[in-house]
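What follows draws every value from the coordinates through simple rules; no lab data is involved. Remember, it's a predicted structure, so these values are computed and weren't measured experimentally. Cβ atoms are built from the backbone, for glycine too; each structure is taken alone.
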Structure 1
């Protein structure tokens, strides 16, 4: 699963939530949304389920 969010301080709570849920930061793109506002990408691998 991939989640993309902003580096804005107002979204710090969401980033902490993703980290607590087992997501890890796999990349950042500086100034993606605006000057001094990076795009942060989180990733989490899930086990496959046999059907």
Structure 2
């Protein structure tokens, strides 16, 4: 089975540089759009409590 593109990945990061936070503690997620040709960062999503 081949994946469908684009894939969207949510990354929890405190400083926006590395994966540095547990999903359950994150106040925001960096959303990445991934295709075989590129990976781009289209948005940052804040967690609504």
Origin of the value 45, where relative contact order in percent (Cα under 8 Å, 6 or more apart) was derived from one of 1, 2: 1
For mean count of other Cβ atoms within 10 Å over residues 25-32 computed as 11.5, the structure of 1, 2 it came from: 1
Among 1, 2, structure where helix-only ellipticity at 222 nm (-39500 (n - 2.57) for each DSSP H run of 4 or more, over all residues; to 500) as derived comes to -5000: 1
